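Pasting the structures here.
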Structure 1
Amino acid sequence: MYDVRYSYLLEQFSDPAPILAEIGRLVATGDFTLGKPVAEFEKRFAELIGVRHAIGVGSGTDALKLPLKALGIGHGDEVITAANTFIATVGAIAETGATPVLVDCDDSFCMNVDQVEAAITKKTKAIMPVQLTGEVTDMGKLMPIAQRHNLPVVEDACQGILSEFSGKRSGTHGIAAGFSLHPLKNLNVWGDAGVVVTNDDGMNEKLRLIRNHGMKNRDEISILGCNSRLDSLQAVVGNWLIGQTGEITRRRIENAAYYDKGLAGLPGLRVPTRRPNVKHVYHLYMVFAERRDELYQYCLDNGIEAKIHYPIPLYQQEGLKHLGYAPGTFPVTDRHAKEVISFPVDQHLTRAQQDRVIETVRKFCHGR
């Protein structure tokens, strides 16, 4: 057992009785597939993000894949995304048959937009920026590039709920965006689930067909789709939590600021620059450490459950060798894989727990 744990789920759901009671009422209706709880959650999620439409799907990965399918992207096409993302981003692109084309990140943990234009070819059919860690890609630079080349933007906002760039919320920049409701996301449920958001009526209609086998109604099939419906049970959990999303976000931002102050100026450690025009919502709290692996082990040995996101650069993984990127192609991504360490930042942390993290890191940095 750790004195400061990473997962907060046991605290968040220490009293599941209210949710189980709601699930019991759902069971009594038999409304299990695209039921009323799903419609309610979609309405509330759209209002939360500030968009016209929200479409509940089976996972965050599907929330990225389905908009690409709706755009007609497939074999022979290319989609530009970030080299340092989680596998789901690249996996979603690959599932359509398209080829992921990677660009390096910068120290915001998001793609370096200055490198995007050079990656565009005649085969490029979309750009998928990733709002990694709850940070936000420089959408002010990216959107004009996309518009100049007539390329749709589908945001991977799976880690970025309620984040903003220059006052504009993640999920509202491109034609669509995907969000994840995975148990460790800032708005979470009890398993896999996701949401696509869009302001485009045509995209909304097509996504609703695709997620439900392409069924226009019980007897008519308009297009070939798939089975990726948000479960009514998970929607019940989402409806129970969605009203807390603003407070959860506020607490995580507050906790991150406390860490920033406590860890500032330590030898061998660097807190990332916080851009004033970005609302960073801290799905992850990460800093750079010169002796990262030693610090990581020191934390574990001293009761702090730190994490590393991610120790092997995605483009160097065995499953992505077919993309043909040589080691060293993305130097910033490589450096992050060696330097980044994550500390718990969730809404259930106490100040005493944060002080314990800060003191442990200070002792390591000062060699005590």
Structure 2
Amino acid sequence: MTFLLLFSVFSSLVWSQQSEPTPNAAELGVTEQEEDMTDMMLQQSNLTEEEVQKLEEQIKSDPNNLFVRAKLIGFYSHHQFDSDAARKEYVRHAIWLIANHPDIPAAGTPAIEMDPVIDPDGYQEAKRLWLKHVETHDTNTAIIGNAASFFLISDSNLAEQLLKKAQTLEPKNPKWPQQLAHLYRLEFNRQTADSNSNPAIKALEQMEKSLQLSSSEVEKFYMLADLAKNAFDAGDANKAQSYARELIALAPKYSRDWNYGNAIHYGNIVLGRIALRAGNLDAAKKYLLEAGKTPGSPQLNSFGPNMTLANELLEKGEKDVVLQYFGLCAKFWKMGQEKLKDWTALVKGGRSPDFGAQVNY
């Protein structure tokens, strides 16, 4: 998922809390409908069995009611690992959407991803459909971009080819270099210690290209955290420091923006890692605590805080500041209370936690 897609996962529309009757797709304008579809497909749905059955009955009589289809996909995508039946229904609805509406934004969300190991048949059918769409509509960047999103995790080489094709078709669109940067960032996070290449260098190059193509300050505000992280991991501490400082300096202007908490958090994490690498332990500790003072964000509140700097400080024996950081994170990461308790116990016991996905993402 791109940075902006992660935000959409936690948009203000919480479908499970809505009580209004489901509107027909024709009752919504295209833009509004597509926006709501994307939100619903990426929101966890707590529908009752009776509610699901009613929606299925609506789909039988009105297959193109995309509003209802999105609600079902949102439900099944979050429950597909609960039972084989739920997974089967998820695949059925996702395949229908790919086959019939490959160009709408919702078709390019993580809710339409399939695992080639868990769902080999569904994945192969989806792959066949996407490749056919791309071949048939070889200049339609909406379809090409959605196809790239589908293959982002399962086939990064194919995703890269598709994004480069979209970039060639729309060389002035900042979306394509930004998505390529995201792909290279994923490669960086997956690489092993003995890797001969550094995908962060390519990620930085593409993010800077996207920055050059962007026209507004707020777009820059959304990109600066990724620019700082990629610059640091690409080995350019000067650029990383410059981007991180600019991010923190710009943040007060956007204190009501969803990205404000991310800016405070990641700007300080990057500055702290730079300080630590330069041997300035006191500054690194200060930046860690400043990162923990973030008010949170849609992403941080769910996926949790970044633990890279905390992990590096633990390696230096700095337990006390890391424990303080855990306490600060507990104020916004309500979903991670148990993890924080476990990590606190481990650190107090002289052991280092396995932070998993919280490190270097």
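Structures 1, 2 were shown, and relative contact order in percent (Cα under 8 Å, 6 or more apart) at 21 was computed from 1. For FRET efficiency 1/(1 + (r/R0)^6) of positions 120 and 312 (r between Cβ atoms, R0 = 25 Å, to 0.05), the calculated result is 0.35, so let me know which of 1, 2 that is. This figure was derived from 1. For which of 1, 2 does Cα Rg over 2.2 N^0.38 Å, calculated from the coordinates, equal 1.04? Attributed to the structure labelled 2.
Name the one structure among 1, 2 that semi-axes √(5λ) of the Cα gyration tensor in Å, for residues 128-263 alone of 30, 22, 10 was derived from.
The read-out comes from structure 1.
Each of the structures 1, 2 was assessed by mean count of other Cβ atoms within 10 Å over residues 248-255; the largest value belongs to 1. With mean count of other Cβ atoms within 10 Å over residues 48-55 computed over the structures 1, 2, the top value is the one for 1, the highest of the group.
When distance in nm of label points 7 Å out along Cα→Cβ at positions 104 and 328 is calculated, the result is 4.3; to which of the structures 1, 2 does this value belong?
Values: 1: 1.2; 2: 4.3.
So the calculation was done on 2.
In this comparison of 1, 2, the computed figure -11500 for helix-only ellipticity at 222 nm (-39500 (n - 2.57) for each DSSP H run of 4 or more, over all residues; to 500) is attributed to 1.
Every read-out reported here was derived from the displayed coordinates using simple, explicitly stated rules and does not represent laboratory data. No experiment lies behind these values; they were computed from the predicted model shown. Cβ atoms are built from the backbone, for glycine too; each structure is taken alone.
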